[in-house]
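As structure tokens, here come the structures.
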Structure I
Amino acid sequence: MAHGYRLEVATNGNEALLMAAKLMPDLILLDVMMPGMDGFEVCRRLRADPVLADVPIIMVTALNDRDSLLQGIEAGADDFISKLGDTNELRARVRTTTRLNRYRHLLEERARFKHLFDLSPDGVMIVGVTGNILLANPAMVSMLCDHASFSEHESLVGSPITRFVPNNQVDQMMVWLQRIIARDQPVARVETRLIRLDGHEFPVEVTSGHIVWDSTPATQVIVRDITERKQAEEEIRRSHAEITRAYDATLLGWVRGLDLRDQETEGHSQRVTNLTVELAQAMGIEGESLEHIRRGALLHDIGKMGIPDSILLKPGALDDDEWALMKQHPVYAYEWLKPITYLSPALDIPYCHHERWDGSGYPRGLRGHDIPLSARIFAVVDVWDALRSDRPYRAAWPVERVREYIASLTGIHFDPDVVDVFLRILTHWPDAPRDRSVL
């Protein structure tokens, strides 16, 4: 290392070409008089190489005649210095040449940046430390100044960016920009809203990152108008909501058909659905999972559509064969609903609500926590409603008797945690919510 430069030496022209290709130097000092290939030829070959063509070359020569200088210029040399010259002069020439080359590269990079900047379909701004807009590309001007006058267009540069930000987001925007400028956050992406000069507010996706502009820290802000995307998303949401309502109306039709078929349990599906949802909420279930539970509760007995009337509506006790067939209704529900993508997340209750905590249930004999939580919740509610409802062969049980019965089956039929929550929330209902509809 000499005076801040690392020197690499080649002994001839061929070696110089190989080393230049390998090292990509910032500057080449090239002797004219070399064994084999002379400096002029080496210079011509360097300039013919697209990778090395821009490397500055200073030719070191003892030739002072005009023809040699012209030959060096034609070969592509940037400067000449006498081989016997002053070393201080050499250092000064090297420093000046490298400085000019860096400046040339800077201008080229800025020109490339400006070209991409102007052609970008997204809005691009450079925002300074004070929050003022230092530069804005045509897309950004069009985005913020649509329908505005030419003078308003001109006023974009120099304007504070907060001029185009809703009042309730100004503080957040400035904190965000300052974090970028300070490099606390290298790149940030956010969806927000901007305001045009005509007052129209529109949604945007903003990406920003640190940049040095005119030797000063700044923020490069890329803005994409996402109005059409948001409109499409809203249309999708509306369509999804309409489809969901249509599906749920279909489910309700199935449930009402089943209740009409089995008049002893008329209204049972809606009652147990209501209470199951409330119990699930009390156990911390919410959102989409709660909706799947609601649908599962509504459809819990849908498999009975596959049970013959002679068994389903039989006034007396079922024999062993009939009971074996009746126990297939959860399997029927699974087989019917599983192929329906919309309903498959709601299958746990129709398929597993007859499983028991101790493993004595059906159809699979699941035990404990192997039984899905939604089915464990529903199992308690199902028994509660059955015992609190009148049947041709018995009257509805009193509330306290049902409470005691369910409590007695804790750890046998029911999940103890579910029973604890269930009995606690029942204090809000002195009587069973049998007349409450889920719709």
Structure II
Amino acid sequence: MRHGVTMITLTRGSVPRHLLRLAWPLMLAFGAQMLFNVVDRLFVSRMPHGDAALAAMGVGFPFVMLMIGISSALAGGISSSVARSAGRGSEEATIARARQGFTLSFMVALGLYLLIPVALWVSRRTSAQSVYDPGDYLIPVLLGAPLWTLAMQTNSTTRALGTTKGPMLSMLAGLTVNAILDPLLIFGAGPIPAMGLSGAAWGTVAGRGVQFAISALCLHSHIGWRWIGIQWNTAILRDILAVSFPSLLSNMVNAGYMSAMYSLLKSFGTVAQAVLNTVGALDQIIIFPLMGLAIAGSTVVSQNHGAGLPDRVRTTVHWTVGVVFSTAILISMLYFTGADLLASFFSDSGHPLHHHLAAYMHINAFALPLMITGMSVVSYFNGVGRGWPALGINLLRTFGTTIPLMILFIHLGMPLEKIWWALPAAGLATTATGLTWVERDLSRLRKQSQSPENTTHSG
């Protein structure tokens, strides 16, 4: 590209090679991203009344998920739009989409402050413990919302240009800052007072600030500072929102889903909520590195879809889903066999929390490969600029299967260990539906590739 814009084209060359080159930094980066949450929980679990502290953090976490979900939905739409434009080889259109992404991200970041009073009210009513105030963790994290949103926007734009090493470095730097500050701010050291849950939150916010600073510099190295500025182009806005708005709704569904699960588990006490909070963080360490591979596939799909190359889209999807599923199977086997060891990091072996953590992990090992494969299917639809099928798949997984099954199991008087089986059942329904949907869409693309008049896409 001209005028110093640096982009790596993904529309030529080996698809598996492109996937590997993009995926390994993303997998490492997303693993670091999820360690943000686990680092907090490892230290918080060692506070006095650690199970109550974990529960206080957990009941507010759906709103942290909502904040992350809003930011990531916007970033996903920006990445898809920028990548499809880059696939068409249009420099000015690519920069215009990056600038529109910045405008949207900045506005959304300020709007996220409206979440604070609602989050406090809901989390305090949902909490099954009275030792800690959920607001001690929620308020600092939500105040740092602009750093989360802008870090995701800059990283997603860089990724759309065909490179992922910059996003990896920014996330690793943020994790390092978080890991250093957490014990200092939670427990205190020297002149630094012990801040408890607030310290865990501020350590995370500081890490996000470092991540944004580095990711902004990385994006600057590719397109200068032309991505910064206020712009309002209706056509570009519609293109971004075609993915971002359904993804936003999907992430709001996820936040509501987690709140519903915490509410259903309230009758089982603090331990059940602490289990869901802790295992949820461990799941993210497994899921999100593999989602790095799925998102790498989505980037390759976007550029090739924009270039009107449906055969390469089909090849990318099959490679991505196959590798994600087979890798998830291997990881889940290790997860199953190491459940007791993992539980020991968060609770002593004689504590009820240890027993329930290990029991949940054993069941969840069956759900993870299905869940991860379903999420990789969602990435395909986002890659081609169609967010609504992705929303439908997520609704099926959450309120279509998991929550109704949990309600049924609780109504039947099943113990907590049996209720967790709703998760693999939901994963099976989601994966089967999603893969069928994608195969039908790929068949449509194959027919278009054989029909000269239909080989191009509006993207």
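Laboratory data are not the source of any read-out in this text; all were calculated from the coordinates shown. Keep in mind the model is a prediction, meaning the values are calculated, not measured. Cβ atoms are built from the backbone, for glycine too; each structure is taken alone.
Taking Kirkwood radius over Cα pairs in Å from the coordinates of each of I, II, which one would give 22.3?
Details: I: 30.2; II: 22.3.
Structure II accounts for this read-out.
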Notebook entry, point to check: The value -1.22, -1.34 for log10 I(q)/I(0) by the Debye sum over Cα atoms at q = 0.14, 0.15 Å⁻¹, for residues 163-394 alone was derived from one model only; which of I, II is it?
Noted result: II
Note to self: Quick check on the output: 8 is relative contact order in percent (Cα under 8 Å, 6 or more apart), derived from one of I, II. Which one produced it?
What the structure shows: I
Notebook entry, point to check: Which structure, out of I, II, was helix-only ellipticity at 222 nm (-39500 (n - 2.57) for each DSSP H run of 4 or more, over all residues; to 500) derived from, given a value of -27500?
Noted result: II
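If distance in nm of label points 7 Å out along Cα→Cβ at positions 187 and 411 is computed to be 5.8, which of I, II is the source?
Numbers: I: 5.8; II: 4.8.
Structure I accounts for this read-out.
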Check: Upon calculation of mean count of other Cβ atoms within 10 Å over residues 131-138 from the atomic coordinates, which of the structures I, II produces 19.1?
Finding: I
Margin query: On mean count of other Cβ atoms within 10 Å over residues 115-122, which of the structures labelled I, II is highest?
Written below: II
Check: mean count of other Cβ atoms within 10 Å over residues 363-370 computed as 21.6: which structure among I, II?
Finding: II
Margin query: I have -0.47, -1.13 for log10 I(q)/I(0) by the Debye sum over Cα atoms at q = 0.10, 0.17 Å⁻¹, for residues 27-250 alone, calculated from one of the structures I, II. Which structure is it?
Written below: II
